[in-house]
Structure I
Amino acid sequence: MSVTRLKRKNRKDKAKAARRRTSLKIENFKPVIKSVDVEKIKEEFKAKKEGKK
């Protein structure tokens, strides 16, 4: 007996797996957390405010 490949089903399965892979990548993505210096930002705003006057 010979084996016949169902090409359409194979393409559909690969496409479904690719969609699943990309969706999982998007779900598991964590943005890089940067450390923010709040005091420095406040000083910059004060400097801008004084510069406008």
Structure II
Amino acid sequence: MPEPEIVCVDCGGRCFLLTHPPEDGIWEPGDIVAYRCEDCRDRWDLVLPDPTDG
């Protein structure tokens, strides 16, 4: 499950999750989620990791 908020790599501001959960409510490794920074307005698209990968 993606975090609802992350730290912006560019400015250190707060980025909030833009992506809505899947219809079934199950997030899968490899799903792409988007965040937007409230300060610099940058968008970050991240791939959800596989928790079993070290």
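Read the figures in this text as sums done on the coordinates, not as results from a lab. Source: prediction; values computed, not measured. Cβ atoms are built from the backbone, for glycine too; each structure is taken alone.
Here are a few things to note about the model shown:
- Here Cα Rg over 2.2 N^0.38 Å was derived from just one of the structures I, II, and that gives 1.18; the source is II.
- Origin of the value -23500, where helix-only ellipticity at 222 nm (-39500 (n - 2.57) for each DSSP H run of 4 or more, over all residues; to 500) was derived from one of I, II: I
- With distance in nm of label points 7 Å out along Cα→Cβ at positions 19 and 43 derived as 1.3, matching label from I, II: II
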